[in-house]
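**Student:** The following blocks contain the structures, represented as structure tokens.
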Structure P
């Protein structure tokens with residue numbers, strides 16, 4: 001079902017936590033107020049990235065279903081603690097629940113790419129009124145997995161504190177750090193029908209206020225190599241060991257859908273597999289063969305094709321599973 005009104009983007013300040021926390025909303029004028037809202041947290045290892053790094057296929061998916069897509073900023077490590085991240089997540093979830101509705105909280109699907117999924121999962125761990133579903137796009141469910149605490153990432157030239165020292169002394173910042181303009185979503189790339197715009201040419205210039213700074217992402221590699229993630233966010237990260245013993249919490253846990261590439265070098269596949277096993281029937285896992293980290297990030301639905309048995313079919317299968325969760329709610 002495609003919308004007759006064109007997709008639009010609006011920006012909202014949803015909180016002030018040292019600095020303004022903003023949220024971009026992608027919707028259209030004819031959306032009803034009773035559909036779910038999709039709250040998406042950007043990738044970047046909690047150290048980089050930006051809220052305008054949104055997979056085009058996800059925008060299309062929400063547009064066809066008339067789901068407002070909300071993409072918030074959040075403060076980055078190391079200037080913010082785990083509790084600070086949770087405060088930003090709480091503000092984003094509250095905004096999503098109340099978005100466009102005066103008749104009580106809306107249902108919210110939460111998801112994220114890479115470390116953005118860690119933030120989405122915090123909602124289910126810590127906040128009341130759990131989300132309708134969770135969607136992990138090559139995501140990090142927890143930093144308590146051994147991959148993040150065993151120096152598994154050993155670069156040929158180990159990253160030192162000198163390499164990342166300039167970022168340690170920065171003031172508090174939200175994600176405004178993109179690798180290049182190609183990863184930034186533009187509403188002009190989608191037609192009013194919801195299809196990919198074949199005549200769209202991406203702007204090679206970054207939007208005002210955003211910077212191309214791939215080196216800030218070295219903080220992720222550094223913290224991984226030095227086994228520091230639990231020191232940074234462990235206070236809000238309960239892990240998933242509880243899922244095998246706490247039947248009440250597991251029963252209340254939302255349906256969780258994982259998309260993961262089996263050639264992911266940034267988030268080991270076992271991180272996903274072990275969590276899926278712990279969650280049992282609450283989780284579904286769709287594996288993209290031969291694909292690496294964030295393999296789908298620049299694709300439109302048309303680029304994914306229609307073959308659900310192809311590597312990119314993992315995304316289509318995950319969307320099918322999400323549809324079934326929403327239909328059953």
Structure Q
């Protein structure tokens with residue numbers, strides 16, 4: 001079956017192709033009767049018309065392109081965010097570009113390349129580098145933008161989840177297993193999401209009256225988790241359980257545990273923030289705290305698309321409860337001691 005085209009909708013509604021296009025693209029400058037508008041939408045629904053994303057991008061004002069800036073394209077969590085953002089952008093008639101914001105380049109180099117030439121209409125930012133001068137670049141080259149998975153002071157809009165509740169749930173799980181000598185592998189210093197998880201985990205330990213967990217910081221990468229895990233286990237060998245700030249870091253922590261002759265979970269329990277399918281296939285399968293990182297990116301696209309359509313900027317905190325997914329990487333302290 002051939003794809004239903006815009007001219008098919010126009011013919012079924014008894015209007016020109018141009019009128020059908022402007023109605024379906026919500027052109028605010030178009031003056032058309034309400035019954036004509038309803039007839040066009042009814043024809044599109046009846047024919048199951050779906051605008052071609054490239055044609056739609058050429059029809060809307062601007063470039064029809066959004067960009068998503070992430071620190072690590074290889075990080076599976078950011079891959080999940082890009083996947084959801086791409087689908088949401090396509091549904092709103094945009095194409096999505098992905099750019100990597102790495103330490104090897106100037107902080108705003110990737111951004112400037114996309115924005116200065118007018119190649120994008122809006123920007124989704126999931127970059128976690130604390131030294132990033134992105135806000136400075138945004139002031140020099142104003143463009144609608146949304147920070148995703150972090151709250152940045154001075155940004156037009158932020159989309160976040162309650163990372164602190166996830167950290168508290170991680171502490172509760174480990175405490176219920178009898179662990180009191182806890183450690184935390186955190187993300188980079190100066191990143192709002194890192195600080196929120198760290199603050200909540202330490203506060204939960206203080207409230208429970210257990211020793212304050214030592215913290216080791218590192219990038220949200222397997223290598224960052226391995227380096228931070230090695231420091232933590234070397235300097236605090238009495239730690240029996242570790243809460244890790246990201247799934248990517250947790251892969252490195254498992255590596256560090258093997259290097260320190262700590263068997264997970266027999267002599268070290270590990271729980272991580274983030275849940276992706278790979279967690280089930282690690283050795284051992286990793287206990288995680290799941291929050292909707294994909295829908296978070298999709299919400300960012302919705303807010304950005306609304307801004308491009310003329311709506312005022314707005315920030316959002318996704319209403320989602322953290323979900324504890326218990327796997328083999330955490331066990332009770334009594335079982336560890338028997339082993």
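**Student:** Given a value of 0.05 for FRET efficiency 1/(1 + (r/R0)^6) of positions 19 and 235 (r between Cβ atoms, R0 = 41 Å, to 0.05), point me to the structure among P, Q it was derived from.
**Tutor:** Q
**Student:** One of P, Q was used to compute distance in nm of label points 7 Å out along Cα→Cβ at positions 27 and 275, and the answer was 2.8. Which one was it?
**Tutor:** It traces back to P.
**Student:** Separate question: Taking distance in nm of label points 7 Å out along Cα→Cβ at positions 11 and 187 from the coordinates of each of P, Q, which one would give 1.3?
**Tutor:** P
**Student:** Still on this structure, I have one more. Upon calculation of distance in nm of label points 7 Å out along Cα→Cβ at positions 35 and 259 from the atomic coordinates, which of the structures P, Q produces 1.8?
**Tutor:** Going label by label, the one that fits is P.
**Student:** Something else now. Once mean count of other Cβ atoms within 10 Å over residues 211-218 is calculated for every structure in P, Q, which label goes with the largest value?
**Tutor:** Largest calculated value belongs to Q.
**Student:** Who wins on relative contact order in percent (Cα under 8 Å, 6 or more apart) among P, Q, i.e. which is largest?
**Tutor:** P
**Student:** For the read-out helix-only ellipticity at 222 nm (-39500 (n - 2.57) for each DSSP H run of 4 or more, over all residues; to 500), a value of -8500 was computed from one structure; give its label from P, Q.
**Tutor:** P
**Student:** One of P, Q was used to compute Rg and Dmax of the Cα atoms in Å, and the answer was 18.7, 56. Which one was it?
**Tutor:** Only one of P, Q returns 18.7, 56 for Rg and Dmax of the Cα atoms in Å, namely P.
**Student:** State the single structure among P, Q that was used to calculate P(r) over Cα pairs in 10 Å bins from 0, in percent, for residues 147-266 alone, giving 9, 24, 30, 24, 13, 0.
**Tutor:** P
Values quoted throughout were computed directly from the atomic coordinates according to the rules given, and no laboratory measurement underlies them. All of these numbers come straight from a predicted model, not from anything done at the bench. Cβ atoms are built from the backbone, for glycine too; each structure is taken alone.
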